[in-house]
Structure I
């Protein structure tokens, strides 16, 4: 079998898994898995760009996903005029003053000669800047959070169409990646991983604790959609007549149509990104990035600015992850910072990239669909297997414990899949050419 035919066969097998799920369970469930698989594939593309193109070991995806979700709140959530007028300008001023303090400290460090005086001067600038920042920031935050804390308590958004939040989420993630890259990309791979993980945890902590920004752990709900609401479709006589013509219940039909609309939007984004990344990979820029990945010393000897290119690909990959973060928040219709955990947004995405094929864009897409399907379906499948295994056992603590442990089949399955792929296809299911 030729390589293209083999790759098509792999995608056909994954597609068959989704089709079988639709017939065995329901098409609503299948489309929900498909939509999250599309978003996961986009995240895997971003990580694959950093690792597969440049060898950058980034395990801080959570932070960039969260920034994408924050963009949805800031761009598309309703305007909170009272909250903004109470303390919004003061918060902006405080953030500007904080940034100016950091810039002043850097300039002092650069301009003054080495010695104790330079260290004291930098410390003085930082302390004074911090005190001024807090003097402006704290009362402004208190004023914002005091207004309607049960329903708002934050500065709100701009009330713009939610689709505009997707590129904004990519821009926020890219900006954060630039700041992180300027400080951390000079570190060795293991230290870079620790740094990115730590910074992502800082981002999550800010989202959880700064109620003025996105309500913290109170969550932001009711975010606008780019697709119709199910209840609106169910009230539409034309839609009801269409569902009746197909012999469908309006409630089920509305849910399926909404999920299909999301799938169409996500598919367009995925295909555009795959096309762009494939063009980039085949270009001189892509060949240069792979040369840097394989041997930095040789690439640098040929005149390539390795640090600059690492920063470039780090920013681009993080922007893709930020877009995916905005998409998943749009799909959920709410921002819940408590759900940004390493198991979902770090471990799984890395498994997708490794299983699909590091350095292969189509491999990352395949891994995204396959691993997400397994992650969702292994639990009910494991419960079914455990019920069969324990069917002959008497009722008791052992039987109950075995059935309860079915949920942990997810982690076991991920480990087994990794081991099998690493044994029989070490470069992934669709390896890099």
Structure II
């Protein structure tokens, strides 16, 4: 990977926590975020705000924290705020955590669910890098074991939300999850929160830090959960992959990939010079897409990570040999429109108003649009949700299997899940 790769660490931005008022107060769901430096206090503030908004005894806390925090201290603070008997699950991120009111880094965000019309069953699989299939099976099994009992209690609809703490092949990961599920109509959505080999990211399972694993949350509900996923990058030109090695495109249209890439950038008036290290800005702005033959007009996006010494383009995900790929450009208006479409797609599945939501936001969108563009995307998400509580984080890659959505692994996309309200069956 070159030094100009978009995988750069952003400087922390501290945001003071705000007091929030939520129309869902007392109905069993609430969120809270804190941007203070002290890790214990950040966990405590986020937990107290979420618990107060939920207004009922909390059954589970879903926590997202930036990896620059002392995670053990975050968890101690969150446990103190929620109560020591409340299980806490979640993950870290190198980007932002956010809810209806704030996007913070460093920061802690927490969603508290009380005893309501939902049941959440958590599963954990470990040793993902050694045996992905076994880890997935281990994580999914507790969820499936609870399905029959939840059907009997009037919660027949299952949706699967998962998080992985380091980069892995998203397509194979989805295939492994799908193999464990007896019903292909179960929506699956999740995120990879960091790159391969990171020692800083972690999953959170029942208050403990876990690495090299997969966390699965099975949501059982009276009505289906809606999922929408879009990226919004604008397609410019198609190219044929004529030689590829794993995640590295060696040739495009039977020419060295670096030559094709430089010619394209020159036409876009982007001068990268002769140094491969100067490609940094172009890597996030211009990405690649693999069209989805099963979904007309849809595509899975691949983020360029850098240029190899022999002139290949390394991507954050595999590309099939002989595939036609499109070079894309980040355009703010199209990307904001994509967020609207993702929300609308998720919303149309629900028979009534949403109860709460989750948002996965591909971190490289920020590098492509800049900090100002990121804040505009956060404002768009807040506008769409209104007073509906939601919790979100930046992700390194997103995986989706849901009706009407591009199936598989993507980078730089936004995945919105909306959970139905009580009695909306």
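A short reminder: the numbers here are calculations on the coordinates, not readings from a lab. For clarity, every value in this text was computed on a predicted model and none was experimentally measured. Cβ atoms are built from the backbone, for glycine too; each structure is taken alone.
The figures follow:
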{"quantity": "Test item: mean count of other Cβ atoms within 10 Å over residues 160-167 calculated as 18.6, pick one of I, II", "calculated": "I"}
{"quantity": "For 1.7 (distance in nm of label points 7 Å out along Cα→Cβ at positions 64 and 88, calculated) the corresponding structure among I, II", "calculated": "II"}
{"quantity": "Of the structures I, II, the one that -25000 was derived from, the read-out being helix-only ellipticity at 222 nm (-39500 (n - 2.57) for each DSSP H run of 4 or more, over all residues; to 500)", "calculated": "I"}
{"quantity": "Winner on distance in nm of label points 7 Å out along Cα→Cβ at positions 72 and 168 once structures I, II are ranked, highest first", "calculated": "II"}
{"quantity": "Structure (I, II) behind the derived value 28 of percent of Cα pairs over 40 Å apart", "calculated": "I"}
{"quantity": "Structure (I, II) behind the derived value 17.6 of mean count of other Cβ atoms within 10 Å over residues 328-335", "calculated": "II"}
{"quantity": "Relative contact order in percent (Cα under 8 Å, 6 or more apart) - structure with the largest value, from I, II", "calculated": "I"}
